[in-house]
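Structures for review follow.
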Structure 1
Amino acid sequence: MNLVDTDKMPLLFLGHGNPMNAIEENQFVDRFCEIAKTLPKPKGILCISAHWYINGTKVTAMDMPSTIHDFYGFPDALYKVNYPAKGSPELANETKNILLPNLVELDYNWGLDHGTWSVLTHLYPKADIPVVQLSIDFTKDAEYHFELAKKLSFLRTRGILIVGSGNIIHNLSLVDFQNMDKDDYGYDWAIEAREKLNNLILDNNFKSLIEYKKQPKAIQLAIPTPDHFLPLIYILGLKEENEQITMFNDKLVAGSLSMTSLKIY
């Protein structure tokens, strides 16, 4: 991959939700496909997935990352999915260098987890774009990740699509499995949290989002752990002042999850 000057690429935060979205046809994956049609074709993709949440910052650097099935209890068809996108040692090294002096380790073991491939399989079903993943360091706070993300902005002018994959509202312990298929169904606290969080995002009030632990109880229930929330923080950290935020898939699922996604351009 040749990292040369390009027009600035958009940014995406994708609510990836249930891994079954990778193989099902529904309103959320339909919208992923529609959004992909509005994007310039990237030279490469850098994904920050909620599911690579580790002690330290790493970037996948192998030529051919494996497809990781990091879940259990799902139909066999889901475990048979292979997303054979190439990796990019060049992009991995560039990412490592631009994040200096922060320590970033090149990784040759992880691959692409379902936070990445379950959405890219709809955006780029031919798997013809090189993909690398950047881990989320669980020892660091949200402000650290917000500031780290800013260093990645250079990649946007080199044809790299930066994608955050998580869920803004993500409380698995309170999922209402009896109402998984009910459209836009959320508990009262989830409805309140979605409104407050969406308003903070659209108002560019990123300081309050970074300080989510100081927000009302509804938001505490929405973000019981930061793993699925921090990919959003990366994407907001990359937003430039004159860029617009477009929300899509802004629905609640199973009471305590949201599929809310963003395109920034």
Structure 2
Amino acid sequence: MSATPQCDWDPEAYHRFRGLRLRPALDLLAQVPPLPAGAAVDLGCGSGAVGPALAQRFPGRLLHGVDRSPAMLEEAEATGAYQRLEQADISEWTAEAPVALIFSNAALNWVPGHAELLPRLAGMLAPGGVLAVQSPRQQEAPSHRLLREISGALYPHLFDWSAWRDDVEELAEYDRILSGLGELSLWETTYAQLLPPDGRAHPVRRFTESTAGRRVLDRLAGPETESFLSGYDAELEAHYPRRPDGSVLFPFRRSFFVLRVPEA
């Protein structure tokens, strides 16, 4: 089964937790060193949430957003941060000329084959250029594991997860892939996210339904969707209990790396 959502992204649903999703991007951006001349690429730019911060950090530099979703690119254009926007699949995209920065926030987790993809992206950098990546590492947490377990139990004819694997690697594997390509910094962070109360669904479901949950929800309809969400909400209540005010503490793990290739 495909790990990539088959329908277009819903910017409104994605933006429900805009601040929580933006913070890791800003943490990554803070670790990007000074750049050589050249364009900055926001690879998997989505709705352009980080575009204004990239433009502020690197003023006067051409900012190029790349995403496969037309709906998200329309939102990104409305930010006014990008001089160029391009609809393309990350796995197939190639820079037309060497660039100073490839910045990717929560996008490469949808793309398989990092051992081949990352050296290819690093090869698009100008001398002294930087590849900076943040990816969720949440697939074994209950929030994401339950998506697979419940969908597979309820609808085995639709979901076979037996050969599934997380496309995001362990830090040791990124060290193996990237350490010979330049100066590399690797780290992980678990964000203690506080999700607001929601009277119609478990707050964690509200967070996942616009991202990881789309691997399941895009393939269901009508009563199937209702049955799945009912079971998912019930399990989330057990794993992520609500606080007295209805809010939920939701730990979320993310991995980061910054690679700076050698100068000429």
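Work out which structure the value 17.8 belongs to, where mean count of other Cβ atoms within 10 Å over residues 194-201 was derived from one of 1, 2. Kindly include the intermediate steps, with their values, before the conclusion.
Numbers: 1: 17.8; 2: 12.5.
It must be structure 1, since only it matches.
For distance in nm of label points 7 Å out along Cα→Cβ at positions 98 and 226, find whichever of 1, 2 sits highest and give me its label.
Numbers: 1: 2.3; 2: 6.0.
Going through 1, 2 one by one, distance in nm of label points 7 Å out along Cα→Cβ at positions 98 and 226 peaks for structure 2.
For structures 1, 2, which has the highest computed value of mean projected area of the Cα convex hull in nm², for residues 66-121 alone?
Details: 1: 4.7; 2: 4.3.
For this comparison of mean projected area of the Cα convex hull in nm², for residues 66-121 alone, the top structure is 1.
For percent of Cα pairs over 13 Å apart, for residues 202-241 alone, the calculated result is 51, so let me know which of 1, 2 that is. Numbers along the way, then the final one.
Details: 1: 55; 2: 51.
The read-out comes from structure 2.
Among 1, 2, considering only relative contact order in percent (Cα under 8 Å, 6 or more apart), which has the greatest calculated value? Walk me through the intermediate numbers first.
On the way: 1: 31; 2: 22.
The structure with the largest value is 1.
Kindly point out which one of 1, 2 the value 2.1 was derived from, the read-out being distance in nm of label points 7 Å out along Cα→Cβ at positions 18 and 34. Could you put the intermediate results ahead of the total?
Working: 1: 2.1; 2: 3.4.
Traced to structure 1.
As an exercise: distance in nm of label points 7 Å out along Cα→Cβ at positions 58 and 130, calculated from one structure in 1, 2, equals 2.0. Which structure is it? Walk me through the intermediate numbers first.
On the way: 1: 2.0; 2: 0.8.
Label of the originating structure: 1.
Where is distance in nm of label points 7 Å out along Cα→Cβ at positions 146 and 186 largest, in which of 1, 2? Let's see the in-between values first.
Values: 1: 2.1; 2: 3.1.
For this comparison of distance in nm of label points 7 Å out along Cα→Cβ at positions 146 and 186, the top structure is 2.
Upon calculation of Rg and Dmax of the Cα atoms in Å from the atomic coordinates, which of the structures 1, 2 produces 18.8, 60? It would help to have the intermediate numbers written out before the result.
Values: 1: 17.2, 50; 2: 18.8, 60.
Clearly, the read-out refers to 2.
Throughout, read-outs are computed from the coordinates displayed, never taken from laboratory work. Predicted model only: the values in this text are computed from it and were never measured. Cβ atoms are built from the backbone, for glycine too; each structure is taken alone.
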